[in-house]
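Q: Read through the structures below before going on.
Coordinate-derived values only; no laboratory data. Bear in mind the structure is a predicted one, so any value in this text is a computation, not a measurement. Cβ atoms are built from the backbone, for glycine too; each structure is taken alone.
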Structure 1
Amino acid sequence: MISTAIRVARVGSAAELAAAVLMMLGFPCLMLAALVPSVPAFAAAAAVTYLADHYLHRKSSYLINRLSKVRAGLSIRFLIRQLLLVLLLARLSLSSDLIFYGAIGCFIAFYGLQAPHGALVTLIRNRRRLPVATRNVDLKSRIRIPDAPPRRLLHRSAEKMLHLDLAAVAGLLVSAATDSAVVGFAGIGVTLGLGILYVLALAPYVRGRRVPPRAEAVLAAVDDWLRWYKPETVLYFSGSKDSAYQVNMWLETMEQLDTRPLIILRERVILQNLAPTTVPVICVPGGVHLMNMDLSTVRVALYAANVGKNIHMLRVPTMKHVFIGHGDSDKIASVNPFSKVYDEVWTAGRAGRDRYAIADVGVRDEDIVEVGRPQLASIQTGRGVPEDRIPTILYAPTWEGWDDNPGNTSILLAGENIVRKLITADPPVRVLYKPHPFTGTRSPQAKAAHQRITALVEKAAAERAADPRFTADTTAQARAKEELARIEARLAELAGGAYQGDEAEQTREGMIDLKKHQEIARLRAEWNDAYWRSFPSWQHRVITGAEPRLYDCFNVSEAMVSDISSVVSDFIASGKPYAVTDSAGLGEEEFKRQNTAVRAAVILSNSANELGALLDAVRDPAADPLAKDRKELKEYLLGPDEPKSIDQFNTAVKNLAIKAETRNLGQATRVASGGVTETDLAGAMPGPRSSATGEADGVNAG
């Protein structure tokens, strides 16, 4: 029942639900105490509302956001509490006393301070929001970016300001209980004094050298850095905060490019969720700012997603544009007709080329280049089940998608059947359940199914731990846990050393410490190794969050069950047996016809009765009739093992850069020969920024 209430209220825990209930009940109790009147009851109810409100704010509760939408926001709740206190004083027959008028005057003056306080906070934040935010870009030597105000002044500033009324409220309650006005006026003085001091403390940060440079100066500094760095290959990305993984998967590849790389992001929230990288990063939220940026040395632009904001970069003809995507699968997104706007589309293997040919969406065969998947280098090839442990089966379903197509995910119709058959398999296997991070974000039914599957796995894990047939080396696990604690402490120490200022300060101090970056990479590898040793090799596990990564789960598993997604194509790199669920009930023949990646898979119906064939292949290589098919499919989907994928990728970048340079030289030759005037080209080429308009000369931002 409590879990249902938590889900309905959309709060994170029972404690959060209790705080919400107490806050909701607290205000009627305040009114009742004021009407009775009872000072002790009013004080108790006020304390409950203060504490519950503060707790919900500290937890960033969804309920707090909802209250502000129905005109019951933070300021209103404080005002209601203060008005009820005035009502209490009136009911105590203090309406003719000086303390009554002092209370009214205090609260009016206190709310008068909210306007300058809120204005200053907003002004400071707006002025410190630069037109661009960067990482690994040296702006510190080019412009002056002052320190931000102390965090204690701006963090949850409205809540802090409003809570200054505590002194007045407490003083007035004491005065009401003791018939002494001294304490009440003292509390009023403290509240107003602290409020004035808070406003005065913020005032210096809106003038003089404490204000960052104007947008024009910041953009000029970025252009100056670009002219110095001369980027050649850009990874361009735009998306929601939940899509940051789509750009993160390309960071290591960008670090291995032979050309000078640059990452351009369009949303600040993506920058906040970007994984650490040594590649320079520029976040440019404004389309006009991006179009005016000096990218004249860039020859190749890579796009990881098909989004509307791509047009701001696609309009630049001096570079060649490539769609690289964020996965290789048979989903309809892999043959999006939008892809024909790019100069080239890069796929992992021959399968990607054939998908576009079959889909006939306007992408020409000569514009498709097979480059492999550089990200798959860390996936280990299967070597069979080690003798010292039972097989591990990974269940990694995809999410429910944006529509209600039953073929999107196995979670809804098959998930519980799959997990139930795996946890009851004989001989036994271990189950790792790692759902897609978007699971349940759109569909309540998918979220509920995920929760049921999680409960199944956790219950089976507890039962297996109590089963005497399964023993564990507790000493080794204890050592691994100690190692994990040591590594996590060091990682926390390194993370704590990273600069944690506001966006402007992070831009100023955002040069990565290469030595620290390398140490973190080494520690994460050690953490992964220790993690798998920290619990028995037979223990079922639910794995959510960023760590351990999906590919780490691949490497400790002997087989996988999944859905139609890039996860299947990636797992094929391991050469291990796998199964895919035909959730839409197409039938095995039609399912394989429509989805290339499942041609070497065990096909599961929603009942999951076919799982036995997958388990047989895991336990006995002789009972694995699909081994040869998987090998052939691997090359078809992901390309040949040699040359290495990163080498293929670098070659493709180099070849396309040559095409871009050839095109640019041709244009320059035509201009020089009088065939095309420079005025004709002005609207198509990146130009200098106009000081009057902030736009490039001859460029229409629309």
Structure 2
Amino acid sequence: MKQAAKEADYPVFLFKQGNNHEAYRYFGSHLCERDGQPGAVFRVWAPHAKAVSVVGDFNRWVPGSHPMQKVDEGGIWEIFIPGIEEYEVYKYCVTSPSDELLFKADPYAFHTETRPSNGSKVYELSGYTWGDSAWEAEQEKKDVINGPMSIYEMQVGSWKMKEGDIPYNYSELADLLIPYIKDMGYTHVELLPITEYPFDGSWGYQVTGYFAPTSRYGTPKDFMNFVDKMHQAGIGVILDWVPAHFPKDAYGLYMFDGAPCYEDPNPRRGEHKEWGTMVFNYGMGEVQSFLISSALFWIEQYHLDGLRVDAVASMLYLDYNRRDGEWEQNSKGGKENLEAIAFLQKCNGAVLGRHPHKMMIAEESTAWPLVTKPAEDGGLGFNFKWNMGWMNDMLSYMKTDPLFRAGNHGKVTFSFFYAFSENFILPISHDEVVHGKCSLINKMPGDYEAKFSNLRTFYGYMMAHPGKKLLFMGQEFGQFIEWDEKKPLDWMLLEYEKHQQLQAYVRDLNHFYRDTPSMWQVDYSWEGFQWIVPDDNQQSVVIFLRRDAAGKMVLIACNFNPVLRENYQLGVPVAGTYKELINSDDAKYGGTDVHNAPVRSVKGAMHGFDQHISITLPPLSTVYFSVPMPRVRKPKAEDTKDAKGEKAPAKTTRKKATAKPAAAAKAETAKAPAKKAATKAKTPKA
């Protein structure tokens, strides 16, 4: 009996230490049998409560009908109720220190009522038969850092709707979505939060159910089926996850037992007033167990391939969105939230320690260092980070009239100074096409035709830039209005040729990207990238190389100006014939159909190379060219003889066509102005 008691106490001990990473197995409601009676056990953490009872339809919601027993001085309450069945609706009636009765949803509930109702539901997670074992086994072998990743960010309820603007459920959505994602060539979908939330307009970013997929679109097993179907079709699934804050809805985590429980009790740390939300108490073991369990829950119970952690910057800084006097320094006199930093390191370590092939992605908008470096090296332990700096620079640049882009050229090139400091994802997300920011195509300057030309040029540049890719739904076919979560996307636009052509371009870019290791295999090192023309600001042209691990290259030329550049000369790394691969100005994409015939290099030093080519750059275009592989000279017979005339062992060493070492490459970039002066006479002007 003593041994059994110790084993029962162990989950509680780990919970208090912040190390119960499967706390959902102990807390919440669980169908079981005791003394031969079927029913359910309920457990909840409410350290300040005077009393707690379970209420529901089974006892007419009468407080005290089924009182819970306090089984631990740390505030853990428990009761077994016979006769409880799956889908029974319940809440906890908590008596606060001031004798107020609080009706709270279960923080660990697996299923909930559909808003506006907000009760928790007893639900059995087991019983679903997964069919994605081949996918899971394949992912464990993959190098997630050095693989292709083109993400389609989407909101479940508004991608498409049934007649009457009724959303599809999870399983139905998968059947519609899979053919589209496969046709368009995306590798992953990323879902805006589906963790249960009360207000549609929050898009899921104010969470009340950290273990429950929102019932708006079906049951937990419906969501399992969604992920299962996606995996069987070869598509990864990423979920936005929000450990940064939670809302003040009365039935949720806020003041759960009448006092600060999940939130930081310090008023200068525990609230985001502008957002109307509360900040978790990251230094508390019970809160750590709750959040880390939630992260692992989605990875392990729903087979998700990764979590995009929302609003990381708000967690890192004590003064985030706070005026002077509204925050206080940490114990070391700084503005860093030391407890939140330690929590992120611990959470990332727990998830990636168990599942190194999964993704923990930081939405971090500042220059915080080492976000994607291990905690033991002083990092936060994520394995990817959104590149918000690149996104802001490039959207600002693309919105600029081409007449004035020459003075903003640094916005195109600056990201390369830090592109390899983190494992970046390049995001054009939902945040950029809402709240008066207008849609992506409407950010582009010029008339109707110019908007599409600008957008195609940008997409081509984005796909070739180091880093993984993310594009929000609707932007692939040029949705003109802002996204509205209450309406489906404007699919009727695909009845118009320009939108069809833009969609075809994005489709071809995605498939080319996936099929071409040069575009993704060496994303986070100078070895995979090399400048050719970084400094032609007067003509708004950039040209660079992408290189894979075997040395195979693609040449990318971007002309951000609506001027035709004929006979544009540039140095190239290998002698031979260069051929167009993808041209954003192709007539099939809606362009003016200016092309390059295969062009052969000629001798003559330029841009640091021994040979050069002359190409045509269409107006407002991005063009990809193949780069011939270096020839390997076979040794002649006389080359294989030693000094005595005897035949020596043959040595056939292939010259590796790799980028210069990082230091040399950076030095070359730093000397760009000098290089510009040296090549000025050979670079045509408008």
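Q: Out of 1, 2, which one gives 11.1 for mean projected area of the Cα convex hull in nm², for residues 182-349 alone as computed from the coordinates? Before the final figure, lay out each step's value.
A: Working: 1: 15.0; 2: 11.1.
The read-out was computed on structure 2.
Q: If we compute Kirkwood radius over Cα pairs in Å for structures 1, 2, which one ends up with the highest value?
A: Numbers: 1: 29.8; 2: 27.7.
Looking at the calculated values, the largest one is 1.
Q: Among the shown structures 1, 2, from which was the value -7500 of helix-only ellipticity at 222 nm (-39500 (n - 2.57) for each DSSP H run of 4 or more, over all residues; to 500) calculated? Each step should come with its number before you reach the end.
A: On the way: 1: -16000; 2: -7500.
The correct label is 2.
Q: Taking distance in nm of label points 7 Å out along Cα→Cβ at positions 78 and 150 as the criterion, which structure among 1, 2 has the greatest value? Could you put the intermediate results ahead of the total?
A: Values: 1: 1.9; 2: 5.3.
Biggest value here belongs to 2.
Q: If relative contact order in percent (Cα under 8 Å, 6 or more apart) computes to 10, which of 1, 2 did it come from? The partial results should precede the final answer.
A: Working: 1: 14; 2: 10.
The read-out comes from structure 2.
Q: Distance in nm of label points 7 Å out along Cα→Cβ at positions 374 and 438 computed as 2.5: which structure among 1, 2?
A: Values: 1: 2.5; 2: 4.8.
Answer for the origin of the read-out: 1.
Q: With distance in nm of label points 7 Å out along Cα→Cβ at positions 470 and 494 derived from the coordinates and found to be 2.4, which of 1, 2 does the value describe?
A: Numbers: 1: 3.3; 2: 2.4.
Structure 2 accounts for this read-out.
Q: Another question about this same structure. Check the numbers for distance in nm of label points 7 Å out along Cα→Cβ at positions 518 and 550 across 1, 2 and tell me which is largest.
A: Working: 1: 3.1; 2: 1.3.
Going through 1, 2 one by one, distance in nm of label points 7 Å out along Cα→Cβ at positions 518 and 550 peaks for structure 1.
Q: For the read-out distance in nm of label points 7 Å out along Cα→Cβ at positions 110 and 606, a value of 6.6 was computed from one structure; give its label from 1, 2.
A: The value was obtained from structure 2.
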